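The data blocks that follow each hold one structure.
Any read-out appearing in this document is the output of simple, stated calculations on the displayed coordinates, not a laboratory observation. Please read all numbers here as calculations on a predicted model, not as lab measurements. Cβ atoms are built from the backbone, for glycine too; each structure is taken alone.
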Structure I
Amino acid sequence: MEARACRTDIVVAYGDRQDREIAVARLRELAEFARARGLGVAEGSALVYLSFVSNALEDAELARMLTERTGALSWMAALQEAAIHLIEGRRRQCEAIFRQIRQEIRPGISTVAAWVDAKEACLFLHRGDLDEARQLLDGPSSATDSCRYGFTAAEWSAARGWLSWEESRFPETDAHLAAQGRRA
């Protein structure tokens, strides 16, 4: 409980102050605290959050390794690692991760499926496959509440904005990206 409370405090403080360096240092300390006490799930959770704040591939890889061992949040760590690979131009690595997690995630919770669909649509957009991206963005996840609210909605709007840009539908692009900014 102490580790969970500390992680929540770190995330709230980061959201409030936007001080990345402090958040990264505190999340690393929390991961070490959990490791020293044999709390694998708490350590993995701290590392997953760390990977989101640091956006460092090595943090995402470490988070994924540990969460796969504990079985908690491994999909989230894998998704972050795939996103970093895509941003850094390593499409093959990103595709390999999506192949691994695709079967595990989609049948599960609709919010998770929508988040994975939005991220995978970005992979398809990156490689120029607009039809595949559109198919995901118009698929079953598009009808869920998670595409309209919260963090997943911001990811969804960004992917939709990118697709409309690629299709030269610029008024839609503006609307989707403006919505993404309000939701992020």
Structure II
Amino acid sequence: MLKEAALLERHPCTFLDSKDIRGLHNATTKIGEGAIIYVDDFIGTGDQFCKSRDFAAEYTLETFSEFLLAACVCEEALYALGKRGIQARAGRLHSINERALHESSTLLDSESKERLLELGRRVSRKGSLGYKELASMVVFYRNAPNSTPWLLRGNIKQTPHVGVLPRTTDLPSLL
């Protein structure tokens, strides 16, 4: 969407999927040096991105600076990215303190927070705050990250707990 909205195809850029190993190797060898800009909508822990990037980096033989452009990056991801020397540029940094259900947040009084956490555990005993207990409070128009608390997402297949912001992969199959 960014490529089309910014008319980037009119510029001398090479666009590749990080899984296109041959294309990545050929393009970086031909260009020699420059910048690799990774684009994603949401970075939670950075685990998924770093795994993909580390794999792709094995096939990049020349000198390139690396940047990550994302709509939203969680605070936790900055550490994983920093270890790799990758600078993150985000429209929004999603700090731990602004996640009401995160253990370090003080947005809610302890009684209200405990009540919401208990309701979340009813939906899912394991990982009720989402992937790695991030308790992220970011939802995009087309999906909720897997780090969104289950209290908001509902169960897989949406039974018996229906979420107000379900992930598309949590919805029941139409077949």
Structure III
Amino acid sequence: MGASLAATGKLEPATTRYLGAEASAVEGEKAGDAVCAKLKVQARFCRGGLLIQTAAWQPAAALYVETLPMAQALKEPGMVIDCYRLASFCLEQDKQYQPAWQQGVDGLAFAHTVEKKALAATTLSYLGESLSRLGKQKEFASSWKRAEEELVALLGPEWRPPPYVPPEGAESAKGAEGAV
């Protein structure tokens, strides 16, 4: 329901649904249902996505930082890296460059604890892109070189994610929308 509401622009009711899902997951977790711990984290990621959609950068960053210990408890590297990546992204968008850089560097440090095979299935390359953007700031330029070397060591020389290509027909849909 939350995703359907969000897709139709009903962000407040979507948030309410995700909060409800999280509360239900907490109750299920207390009752001993192991699946609920993951559901709780997923509901928080969904809420964070809604905050990002509305450019509520600081609350979104705080949510991802608060979700980090929950993701770590699940021992799912992808969720942990996503917490670091999304917190870093939100802080960067909020022009809080030092904490954004720190979240990225912490995510990179965590990545060193993950098996390379598992790491390949994470969004570490996108965290690397965030660090690359932040590395253009004068205060991080020299540190960026070291971070890039670490990304190469972890993911290989072709560590960067593929460039975004809009879905076919996206331009014509946009043009049609503008004509209405």
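Hey, distance in nm of label points 7 Å out along Cα→Cβ at positions 32 and 48 derived from one of I, II, III reads 2.4; which structure? Among I, II, III, the structure yielding 2.4 for distance in nm of label points 7 Å out along Cα→Cβ at positions 32 and 48 is I.
Each of I, II, III could give helix-only ellipticity at 222 nm (-39500 (n - 2.57) for each DSSP H run of 4 or more, over all residues; to 500), but the derived value -8500 comes from II. Calculated for structures I, II, III, distance in nm of label points 7 Å out along Cα→Cβ at positions 40 and 144 is largest in III.
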